[in-house]
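Nothing in this text is a laboratory measurement; each read-out follows from the coordinates by a stated rule. Keep in mind the model is a prediction, meaning the values are calculated, not measured. Cβ atoms are built from the backbone, for glycine too; each structure is taken alone.
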Structure 1
Amino acid sequence: MLRISACCLTLVLLCSCAPAKRPKLKSFKNDYPLTAAPIESVRINDSLWAPRLKANRQTGVPHCLAQLEKSGAFGMFRTLNGSTKEGRYKNNPWGCSDVYKSLEGLIRSNRTNPDKAAVAAAGKKVDEFLKLVAGAQADDGFIFPYLQLYKKDYKPFSAALARYTETYCMGHLIEMAVEHYETTGSAEALKIAGSVADCIDKSHRPGGKYDFPSGHPEIEIALMRLHRVTGDHKYLNLTKRLIEKSKTIKTTWSQGKPAMGHDEAVGHSVAMFYLYAGAVDAAQVSGDDKLMGLIRKKWRSAALTKTYITGSCGTRGHSEGFGAPYYLPNDKAYCETCASISYCMWNHRMFLAAGEAKYMDLMERTLYNGFLSGVSPSGDRFYYPNPLKTARGKKRVPWFGCPCCPTNVVRFYPLIPTYMYSTDPVSGEVSVNLFASGRAELHLGADILTLTQKTDYPRDGKVSIAYKVADVRDSTTRTAPLRIRVRIPGWCGKPAWMLNGKAIVPKTDKGYAVFTLSGDAGEVTMNCPMPVVRMIAHPKVKADHGRVALMRGPLVYCFEGIDSPESTELALAADQEFETKAKEIMPGMTVDAVIAKDAAGAAIAAIPYFARAYRKETSMLVWTRQAGLKTPKDAEADSWKDKLYRRLDPKELD
């Protein structure tokens, strides 16, 4: 299907730190059918995401920048520019990537900042850093400070498939520079991004010495972003070349097999998710249906055989990578916070390409559980791994020797509002993908559509979406009616719907309820019952035999030793009358705890997984033993078609 991309979607700035005239993205003959809402067009004002977005901007980003200054990561760039005051940088070779990611977070988080002085200061800081980058680059555009300073005999890219990660780091630099260009129109930022990409392009020419794929993928996403702002096809061609090479050449990060040479999700989970996301970008712009077919198979492998119930991936003992299909041990779950972030990025792209709710369903589960567990509400405490079972869980910490997760968090947070809505400029449809109180203003052709959500999601399943079409032109003159598509959450059975105060049974399409707007103002209401349910895993997941996990709405629950016996071997009673009760975890964080009975009849409490380990170090588990639950046998039953997890029917208990 041929659609025009982001240039067709203009925006109304709710609060902009952008220049008066933002650079225009290029249009392509082939592109994503759907377009994500621009950051500036969405304002969240709920009690969960809004304070976290603010904390990320005010605390998280400055925290990361200060830690990177302290570690000497910024000092490497000053040393390359002639400074003699810097000490030796002692962390990982790819430390420069954390600088780029944090600065990308600085730029992106300030795109909706009402404080003009702070916005100006952020822009100035990035401009000054880019001068250091320009001064640190080799004549051919190459930049990797660690190698340039401490491995001066190293030939660029010669060990890129194994130890070093040049294209990964350079990719993050390109992304940061493109973000700055898109936000401010900085010609210098675009120049630097182009010089770095051109260096990679020249060194990875067909038949050349370095005609191989990226070691740790990420550059693919960066090149496609650069292609989108420049329209230069050499960046698309380079991306396609790197992907093609990954079908036949294995790397350290692909862990034994060429990353794209088969249908299974295999390799370092973060690296592979970046590769798959970049491949979707390339496939959509180039109209490569064969590549999209391969990526869909990769998604089924990851989503249906290798994803923990918290929506994240990765197992200890597999170098932060995937295990075998259905190998999901809870105490050995790695579930790196970066894996949750990159998984969201990939799932969102899959949704924009297909418009199917299943991708947003998985992304929602990852956001509320795998991702949210990895960062504190204050924005400056983090987890690297996120296991599902611990004998004594440790609290989040300010920093790591390899700080890839904190620096990824701060650049990812500001993207969440863009995931909430998407548009189809050709058909005049707006999709509501995620639920949080707030307001969005979008242009669809000549119409300005304002959407206002009111909800206490994820604590409550009722969502009100008021719409209003600005008086740009009379509704009777429209060539096609406007439509709102609302995702039917995968965890919800049959929601109740109302349109303008009247009950309605809407048409559904690809997991979305579709409403045709008959006037210039009105309201769509979705009411999803939100009972506590017991989930069971696919029979092939041996680690969860005889066990259940509790969910309420999109939230996965866990048991901590504070609210239950301090043990990793709890058992639930067969007969349950679950209750929910508000519980303050700490000031500013109140959650709905689930009150249940253990096998002995004693009351125990579970809390949302993301709220774990804030009170004290204690035991924690997600999957509890379930009295009366038999070991499942029929893995091929219809009840397991296209499912890795499903609700437990109480009739299945003895």
Structure 2
Amino acid sequence: MTVLSFDGVGEVCLSDIVVSGIGGLSLDTASGDCATIDDACPSGNYDCAGVCDGTAVEDCTGECGGSALIDECGECGGDGIDEGACDCDGNVLDCAGVCGGSALIDECGECGGDGIDEGVCDCDGNVLDCAGECGGSAENCPDWVDCPSCYENTASMTAIVLDALSGDQMYADGDILAAFDDAGNNRGIAILLYPIPFGPYEGTGLYEIQIRGDAAGDAISFKYYDASEDEVLDSGTGYTFVIDDIIGDVIEPHEISVGAITLSIDIASGWNWFSLNVEGDMSIGSVMASLTSTEGDFIKSASASSTYYPDFGWYGGLDELGVIGMYKFNSANADLLVFSGAPVDPLSTPIDLASGWNWLGFTPQNDGPTADALASIVTNEGDFIKNQGASSTYYSDFGWYGGLDVMAPTEGYMLSVAEGSVLTYPNFGVDDALTRTKSEKELPAAVSDWGVNYHDYEFNGHITMSIDSREDSHGDYIAVFAGDECRGLAERMYFPFGDSYMYSVMVYSNQPDGEELRFKYYDSAIGEIVEYAETIDFLTDMIVGDGFNTISLSRETSGLTQPMTYSLGDAYPNPFNPVTSFEYTLEKDGMVQVAVYDLNGRMVAELVNSWQSAGSYPVVWDAQELSSGVYMVNMTTGDYSTVQKVMLIK
């Protein structure tokens, strides 16, 4: 059956219908010509599916009733703007909200900003400190530079760095250990070995340093930069350079103490000379805080003093101590002065010396030979240094010689020089000084009571003597007495510059001048004690005689013969500054006057004016208060009078 469809209304006619059969042969058919169709869709609106007033429409692909749509980008069946994009081209919003814009958030979090300003290291405008930390506060980073090509030789050191106050081991990133010579030149910078993989310091840090030099004997000191405290710490540890030396290893590293160190100074009952070589709170109350002070304890410098009052403490003009001078301290009790501070660098602590006496401290951290310690000053014949127990004299052709052959930390010294200059101590290493051994020598039984405790006396002086009345020998002694008290003692010693022997005696008194000193001699060969008639009046800081010009003892009291003639001996030294000495001789007992006059005939000093027995008498004249010039020494006794000329040069 064939069905023909017709859309519309009205009459429908079929005509001239040809029906074909198989093979295309025409078949005989009969059909009506026309049909009338009634109007079934009054509106005449048919959708794409032929439904009157239907809603079916073709989608963007032409499919009736299909769901394909044109998206916001104009694409049929498309997905529209991609997720995260802001338009059909795939652009995104920038930080300012502009689609496809170029504004970015900079490293400081600002949209469209310029980022970190030039010359700063962060968005807050901070800059790098000297240690490379942004916004850090370090400003004391050292500019130490190692120079391997500057020196021919090396010594290798493995070191442990210790806090001098606490004893704690020190090591950290950013810390620096460096070596220096006396001139301040860098002689090596250490590398940190961390962590140590074995041994007693396993897990900690040690330092390995190549110390550089051209010749053996250079004094090497150390400095340590503590990055956590931004502080350069001095070290009291020194080293004397030895070519190809190996010092320490990871099992037994060389100890280098840095930072504050603690002094322990033995204080005897009586007078003590001491000095400081560390700096901290230098107020007198702080320095003396460890002492059990009692009322009347007294301390003085060359220019000021203080006294201890139980209810108030120390009071006086001396309210702060220093490191370049020494102090004389009178303590009622034996005690221990303990004080902590940073070690002084001798090379940066010059000491101005004046002509005359100087109260002198000792700033190095280690002992050193006296000749090396004083090498930087201008020296002249007769310059003199002493501590409480020994002394040395400067001889122009030979150098320093005497019992004071080593200077040491915490000791106090008095130095007399003819010419002012500047003293800069070297930075002695631990092995630079001859290690001092303080031992009490046992006296022969016959003179076992000859001894003096210099702490009992405020003042001292020095006499160089010889025995001229007999042949002396090794083991002989001279003792100095004031009344029955022994005030000084010396054993015979060799004076190499004159190929002779002398007795170098420190003498003591609690009177600044005037106390008469007498002499006894022990002859060890025969065990005899000999008393001498010569006397000398004590004078504070007196320097009487030297190795070339000794005060001779010749008038033994047993068998004493009367001198033959009056005389006034030559003054020595002459010229002098400010002390000279001479001897006068009386043929008979009587009144004698020895006085000094200037060139105008005015008497400027009366040295002797008294009745004296026949004999020879030494005189010491201190012209400290007079100006340079020529003076006349006049001796008058009875009808005898003589004069000699002396010259004072300051």
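Observations on the structure shown:
- At a computed 7 (relative contact order in percent (Cα under 8 Å, 6 or more apart)), which of 1, 2: 2
- Among 1, 2, structure where Rg and Dmax of the Cα atoms in Å as derived comes to 24.4, 74: 1
- Ranking 1, 2 by mean count of other Cβ atoms within 10 Å over residues 352-359, the structure that comes out highest: 1
- For 3.6 (distance in nm of label points 7 Å out along Cα→Cβ at positions 128 and 224, calculated) the corresponding structure among 1, 2: 1
- When distance in nm of label points 7 Å out along Cα→Cβ at positions 232 and 448 is computed for each of 1, 2, the one that comes out at 5.9 is 2.
- Distance in nm of label points 7 Å out along Cα→Cβ at positions 72 and 112 from the coordinates reads 2.4; which among 1, 2: 2
- At a computed -10000 (helix-only ellipticity at 222 nm (-39500 (n - 2.57) for each DSSP H run of 4 or more, over all residues; to 500)), which of 1, 2: 1
- Label whose coordinates, when semi-axes √(5λ) of the Cα gyration tensor in Å, for residues 208-319 alone is calculated, return 40, 16, 13 (choices 1, 2): 2
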